[in-house]
Structure P
Amino acid sequence: MISIKSPKQIDKMRESCKLTKELFLILEDKIKPGITTKELDTIAYEFYKKHGATPNFLNYNGYPATICASVNDEVVHGKCSMINKMPGEYEDKFSSLRAFYAYMMAHPGKKLLFMGQEFAQFIEWKYDSALDWLLLDYDAHKKMQEYVKDLNKFYLKNNQFWQIDYSWEGFSWISNDDYTQSVISFRRINKAGDEIICVCNFVPVSRSDYRIGVPVSGSYKTLLTTDDEKYGGNGGVKPSYQSEKIPMHGYENSVSLDIPALSVTYYKVPKKRGAKSKKQN
């Protein structure tokens, strides 16, 4: 059940976020070689106390601190590997993991993938033993490694995913409310106005003739799909899709897509006729 927040509650949330942002800037300036996480925690506690605020972490289920921080040679255990977090049967786990990684890469924010997760190691990382490299003898794990390699290269090559990573100007939802089919779609945009559309299907049910609104008329080329056969998928996405002048999601044009189960696909948005690329910094 989703509880709709009142305007008063939203105002309080906004003030809380402003305080936390201010604290982050203070802590960023304080983090220097030699400082301890305890000292940083004290700074955070005193900051919230000064502003009459209550730290959310403190005393939550017995948690003793204001912040949750660790130095970079410490690892939190007991979180389980990414592949083991995925629901479903063996093959579904790999499909879901590919989809999750593609969603992570396309969504705003910095990326992190812990060692062993690039080839879907099932057991959690252990400090006293090597990674399970033997898994690369198995097709599903080898294809996952190749997929992550290609995904990383795609991310570096396409600055739509990272050039404007700090502003609403680099991201725009197309649809985020289709909870009955668990499909979302959004646009990522660089400074030149070049765009990539990301379409995500998070359930093990394929969608045919699924229509989304698009910002420009033309042919939408498939750039990368997690359902590619070379990654272990079924190859259920066409090389391109032509838009039609059918209004959808607030746009004049839309495209009808084939969306495989448990998949994410990236599409290149065609240039507007007569449009010129802006000079990029």
Structure Q
Amino acid sequence: MPQIEKLQKICSQVRRDIVRMVHGCQSGHPGGSLGCVEFFVALYFNLMKHNTDFNMNGDNEDLFFLSNGHISPVFYSILARSGYFDIDELKTFRQINSRLQGHPTTHEKLPGVRVASGSLGQGLSVAIGSALSKKINSDENIVYCLCGDGELQEGQVWEAIMYAGSKKIDNLILAIDVNKQQICGSTKDILDLGDLSLKFAAFQWEVINIINGNNMESVLHNLNKAKSMTHNNKPICVLLNTEMGYGVDYMMGSHKWHGIAPNDEQLTIALNQLEETLGDY
């Protein structure tokens, strides 16, 4: 099976996991999770050097930090599907005493989770610290971080962006999920982010703009391009233009599905649009 087709089939199964997990507990964040599937699949199943025999220090491997922790459904599905823990555990999402809480936390000791993320705006700072640690330890591997575009309305993010550019943190790739939606409306209406390419360039970052962040071929090509640009005195920003709710027609085109769960009928409609490729949990 060609590589792109294989990755696309993983995407379909991950999307099934997401809607089933959120439906199962009748809470969670399906919209942003569905939009970021191609990014996660490309990262964990192709791009990133990582070890499912999880070690918190992450020596001699790439690291990933999820800053917009509310999209935990896609993160948990990816971790399970790539071998960090059994996929049957996905059915415990947001249940009492589950390791799969609504926002990831290290307290639960879930393999693959390196930082608690729920309070927006903090993940990039943590990623920069890890990238600096790798430099100190002569570890040539890369640190990846994902933020939401609405998250860029947090001030701490811009302090971190300024620091990374000024200090030439060039073993760092930051992806921004540019879906132009946040919890109560569009980013343009709530606090317009303007031209992110110009902003990051002004802070001494290299910028790659992925026009269609839900096209696996484009995502894979551009993430590999970003990886090839590391270790050259500048951090890398990847603007990932995605569609919130991608893959489920009634969830697309609005901020509505940022944080609500489908009912039984809506779940059936969603699953009918998503091929079961790896087997449901």
Structures P, Q, by distance in nm of label points 7 Å out along Cα→Cβ at positions 58 and 266: label with the highest value: P
Which entry (P, Q) yields the derived value 0.65 for FRET efficiency 1/(1 + (r/R0)^6) of positions 106 and 242 (r between Cβ atoms, R0 = 30 Å, to 0.05): Q
Value 62, calculated as percent of Cα pairs over 24 Å apart, assigned to which of P, Q: P
Computed 44, 34, 28 for Cα extents along the principal axes in Å, for residues 26-177 alone - originating structure among P, Q: Q
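Which of P, Q yields 14 for relative contact order in percent (Cα under 8 Å, 6 or more apart), as computed?
Here the read-out was taken from P.
Using Rg and Dmax of the Cα atoms in Å, for residues 122-233 alone as the calculated read-out, with 17.5, 56 as its value, let me know the right label among P, Q. Could you put the intermediate results ahead of the total?
Values: P: 17.5, 56; Q: 14.3, 45.
Structure of origin is P.
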Highest-scoring label, criterion being distance in nm of label points 7 Å out along Cα→Cβ at positions 90 and 202, among P, Q: Q
Of the structures P, Q, the one that -11000 was derived from, the read-out being helix-only ellipticity at 222 nm (-39500 (n - 2.57) for each DSSP H run of 4 or more, over all residues; to 500): Q
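Bear in mind that the values in this text are calculations on the coordinates, not laboratory data. Computed from a predicted structure; not experimentally measured. Cβ atoms are built from the backbone, for glycine too; each structure is taken alone.
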